[in-house]
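*Asks:* In what follows, structures are represented as structure tokens.
None of the figures in this text is laboratory data; all of them are computed from the coordinates on show. Source: prediction; values computed, not measured. Cβ atoms are built from the backbone, for glycine too; each structure is taken alone.
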Structure 1
Amino acid sequence: MLDLLVPRYPDVMTVARRNERRWWILFLVICVLSGVVLVLLRRRMSPEAVLSFLIFGGVLIATAIQPRFGVYAILGLTLFGDRSLHPWYPFTKNLSSRESIMFVSDSFSFSPQELTIVWTLLVWIVRSATERRLRIHFGPLFWPAAVFLVFNAIGLVYGLANGGNRVIALWEVRAIFYLPLMLLLAGNLIENRAQLNTLFWVATIALFAKGVAGVWYVHDVLKWDLEGVERIAEHAMSIHFNFFFVLLVAAWLYRDSAIRRFLMPLMAPFVLFSLIANFRRAGFLTLGMALGLIVLLLYIEKRRLFYIIAPTSALGFAAYLVVFWNNQGPLGMLARAVRSVIGQPSARDAASNIYRDLENINIMFTIRNAPLTGIGFGNKFHLLVPLPDISVFEWWEYITHNSIMWVWMKIGVIGFYALILLLALTMLYGARMVRLMPHGQLRVFALTATLYIFTHFVYAYVDMSWEGGSMVFVGTMMGVINALPQIAAVRPAPAWPWRVFQAEPVEQNRV
């Protein structure tokens with residue numbers, strides 16, 4: 001009877017057998033990758049292509065050794081990618097894309113990003129099952145995400161059954177599948193504070209590197225001449241940068257590590273310049289909303305500091321607007337964005353507003369024609385009113401700027417409600433984590449993850465946002481929120497071997 005109360009640990013032989021299996025798996029992976037490299041060399045690929053395949057192979061090997069490395073790699077390599085800044089970048093492009101330096105074949109329609117997601121999932125499940133410690137943490141967010149995914153799968157089948165274009169349908173829906181997968185992986189493989197800190201550093205460094213790439217693009221390609229330039233990178237880059245600035249402000253607000261508080265301000269000018277040069281009004285607006293919510297939180301928690309920071313910041317920003325309101329140079333880009341948002345748009349912004357208004361009329365007309373089922377993926381939306389020519393975007397008849405109502409249009413009202421339920425639960429649970437996490441690093445991460453998801457879906461109301469990079473980022477942040485109670489409950493390692501202290505408790509008395 002007493003044996004049942006004693007925890008069972010694997011004996012030496014069991015551990016040895018497990019290690020042997022791991023090394024055999026690693027050996028087989030290395031053999032396969034070596035064979036792939038030899039084939040590539042025989043095909044006389046460029047040195048850049050061979051190097052890319054070697055790096056990709058290294059990611060797969062690292063993931064086989066420790067599955068959480070796969071989560072780090074997926075997030076970091078995805079966030080650095082951008083089809084405009086570096087069209088050759090292979091991680092987020094299909095191996096059938098001739099732009100990619102990892103082009104393999106016209107028929108290989110999978111990207112290294114997707115292969116890494118599947119590989120990480122398989123390694124985690126197989127390894128945990130063989131070690132008899134497979135425990136999947138679903139949390140409060142996975143099942144709403146899974147239900148939303150099911151309705152998207154139904155929308156795919158329904159659209160194809162009604163004559164939808166198969167290729168376009170798969171392109172429309174494929175990135176949405178990343179969200180629950182990354183939620184599951186991040187929520188289970190990131191298990192303690194150190195790993196969570198590493199994940200946030202990976203995202204920070206990737207965004208900083210993209211900011212540097214944006215500055216280099218303006219210097220090397222545009223020669224610092226931004227006159228008439230609509231954007232320098234993909235639209236989603238601006239919303240991704242919101243994460244960087246929210247994390248920077250939160251790190252100072254809750255006194256995160258000195259390294260983060262010292263390094264991020266040094267990185268910030270590059271990221272800020274690229275954010276402004278990309279000139280996405282929705283990006284500026286959502287960042288302002290996130291910072292406004294942080295100020296509100298400051299008023300609730302640190303009112304004395306609020307009365308110092310809020311008036312000073314407001315006066316400084318007002319002075320900037322007065323000085324640069326009509327400035328047409330790079331320093332005036334932020335002022336022009338504010339002027340556009342509050343009702344004095346430039347000719348280009350006014351045309352963009354008109355296009356979105358007309359597009360919204362067509363969206364609502366299409367929804368009224370099929371409110372319950374939607375039109376399904378792969379089918380064009382109805383054109384009640386003609387739209388200005390944007391045929392440079394080849395799928396303009398399938399994908400709309402309003403990414404929230406697009407969901408209703410494609411998968412029907414029940415799928416739309418599934419999305420609203422997922423977003424509402426994420427915001428409620430994220431806000432609860434912000435209140436429950438102890439002051440310091442965990443609260444910084446809870447606030448940053450929650451506000452990033454908030455800004456993403458506000459942005460989604462006015463711009464296309466269901467692309468692969470954003471779904472990986474949103475899914476990872478949802479996984480972080482999902483895992484925070486378990487991470488907070490883990491006792492951190494002592495700073496010094498001879499010092500033992502208690503972990504900071506989760507503040508259960510707060511709501």
Structure 2
Amino acid sequence: MALLRYTASADTTIVNAFQPNLRTRGTGANMGLADVMEVFSVYGRETTSSQELSRLLIKFPVAGITADRTNSVIPASGSVSFYLRLFNAKTSKTVPAEYTLKVFPVSQDWQEGIGLDLEGYADLTKGNTGANWMSASNTVAWTASAGDAGGAYLTGTTDPNFGQTFSTGLEDLEINITPLVEHWMADTISNYGVGVHLTSSQEAAFSSSTGLNSGSVLNNTGGATTSYYTKRFFARGSQFFFKRPVIEARWNSIVKDDRGEFVYSSSLAPGSANLNTLYLYNYVRGQLTNIPAVGSTGSVLVSLYSGSAKNTGPSGSKLLLYDGNTNLTGGYVSTGIYSCSVAATAAASTLQYLFDVWHSGSIEFFTGSINPSVLSASQAVSSPVHYLNITNLQDRYRSNETARFNLYVRDKNWSPTIYTVANTTATSTTIHSASYKVYRILDSYEAVPYGTGSEKHTVLSYDVSGNYFDFDMNLLDPGYMYGFKFAFYDAALTSWVEQPYVFKFRVEDYGY
């Protein structure tokens with residue numbers, strides 16, 4: 001599992017725009033319970049130089065992210081990326097193009113409120129709970145250097161801020177805000193959420209003689225004299241599960257255990273491809289547990305042996321490795337999991353089996369078996385066609401469970417004989433670069449797209465049994481049927497090739 005989403009815990013829109021009468025500004029209005037949020041800038045509507053702005057405030061449950069890190073659900077800083085995701089809400093109104101939205105940390109606490117009216121700005125706080133253009137709450141005004149209006153933000157040169165340019169104006173917002181989330185978790189920046197608005201050069205211009213804000217109107221001498229109206233995003237109160245604002249945590253959790261595809265070193269392969277990674281999984285009463293003598297900071301030794309006469313166990317002395325040593329040094333990966341990397345050179349008489357013994361020098365922890373192979377070239381281009389099956393797929397899953405899925409892959413044109421059927425357990429072909437996506441069967445909506453970029457958060461792991469991946473059902477809206485699809489990377493085509501199989505399942509919320 002390398003993907004989690006944290007839905008916003010509060011959001012609202014704040015404006016200094018005029019109400020429909022074009023006489024009174026909606027600066028006291030709150031829109032905390034509206035199901036959409038709105039960003040815009042209007043220049044010259046009430047007078048030839050009037051300014052009307054709309055901004056977003058969004059807060060996220062950082063305590064939950066911190067708890068997940070403490071519990072090792074998400075990895076340490078530097079190994080995970082956090083993305084702010086807002087989803088476009090279609091509207092009958094005009095939509096600007098070629099503009100940039102900026103994201104800044106909010107510098108003081110604020111209240112979400114219970115207002116709904118995004119059109120007439122009629123839901124005034126008047127001392128009730130909720131932020132508006134002039135106040136962060138029903139008791140505290142905004143406190144910013146230029147004046148008490150429009151929100152308060154951290155905008156210093158060392159403060160994290162982010163931006164995204166919209167070409168058509170209809171795009172979703174997706175920005176990597178990892179530095180800010182790490183600050184929140186470290187408590188070096190207080191979690192008051194983020195503000196989202198147009199750049200200062202695209203918010204409407206206004207020149208104040210004092211150099212400060214004039215009441216609710218922001219001093220912005222370098223602002224725009226054209227309008228950008230209007231960009232809407234779904235809010236956390238939206239009925240559409242997949243459209244609510246989220247922080248999405250993505251990381252690379254791929255395990256590449258080469259025990260099932262161990263190769264002898266060959267001049268046909270580069271050095272990195274001649275290296276095999278082996279894993280030890282220490283289960284105690286069904287739970288992954290650190291080896292006491294190794295823990296999470298120590299190292300473990302690994303030695304290779306040839307097999308006995310019947311290849312049922314290690315025999316003889318430790319084999320010499322490529323560097324002349326007889327011991328490898330393995331290390332800690334995560335709770336109860338250790339790994340080592342080894343390159344092995346075949347002897348004149350190739351050993352059919354190798355045995356890896358994990359030990360401390362005096363205490364033996366584990367003995368594994370390896371069936372190594374020798375690389376060979378080919379006289380034809382490989383064009384494999386695969387048959388796929390998720391061998392442990394169930395019809396339905398609870399919305400609060402995380403499930404592991406085992407993917408069986410074989411050559412579609414495989415023709416077993418009666419002997420192989422009767423005597424051989426079918427082995428799965430390991431796909432070194434495989435990715436999954438999840439879509440809703442009802443309307444083909446991609447709930448989890450392929451994540452094959454830098455984080456590789458939907459790429460499958462593999463071990464001696466084949467490919468597998470973990471998936472958190474909390475990512476899906478219960479009450480619907482979904483389908484897994486898979487894509488394999490084809491190095492010859494330098495692209496991902498989607499496989500023609502769908503594996504369907506349903507997610508249910510049973511209320512317990």
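*Asks:* Looking just at mean count of other Cβ atoms within 10 Å over residues 63-70, which of the labels 1, 2 belongs to the structure with the highest value?
*Replies:* Top value of mean count of other Cβ atoms within 10 Å over residues 63-70, among 1, 2, belongs to structure 1.
*Asks:* Kindly point out which one of 1, 2 the value 12.5 was derived from, the read-out being mean count of other Cβ atoms within 10 Å over residues 71-78. List each step's numbers first, then the result.
*Replies:* Details: 1: 24.6; 2: 12.5.
Source structure for this number: 2.
*Asks:* Taking -1500 as the value of helix-only ellipticity at 222 nm (-39500 (n - 2.57) for each DSSP H run of 4 or more, over all residues; to 500) derived from one of the structures shown (1, 2), identify that structure. Each step should come with its number before you reach the end.
*Replies:* Values: 1: -23000; 2: -1500.
Computing helix-only ellipticity at 222 nm (-39500 (n - 2.57) for each DSSP H run of 4 or more, over all residues; to 500) on every structure in 1, 2 gives -1500 only for 2.
*Asks:* Tell me which of 1, 2 gives 76, 61, 50 when you compute Cα extents along the principal axes in Å.
*Replies:* Values: 1: 76, 61, 50; 2: 95, 49, 47.
Structure 1 accounts for this read-out.
*Asks:* Let me ask you something else. Which structure, out of 1, 2, was distance in nm of label points 7 Å out along Cα→Cβ at positions 119 and 247 calculated from, if the result is 2.4? Write out the running numbers ahead of the final one.
*Replies:* Working: 1: 2.4; 2: 3.5.
Answer by label: 1.
*Asks:* Next question. Who wins on distance in nm of label points 7 Å out along Cα→Cβ at positions 287 and 447 among 1, 2, i.e. which is largest? The partial results should precede the final answer.
*Replies:* On the way: 1: 1.8; 2: 3.0.
Largest calculated value belongs to 2.
*Asks:* Given structures 1, 2, which gives the highest value for relative contact order in percent (Cα under 8 Å, 6 or more apart)?
*Replies:* Details: 1: 20; 2: 15.
By relative contact order in percent (Cα under 8 Å, 6 or more apart), the leading structure of 1, 2 is 1.
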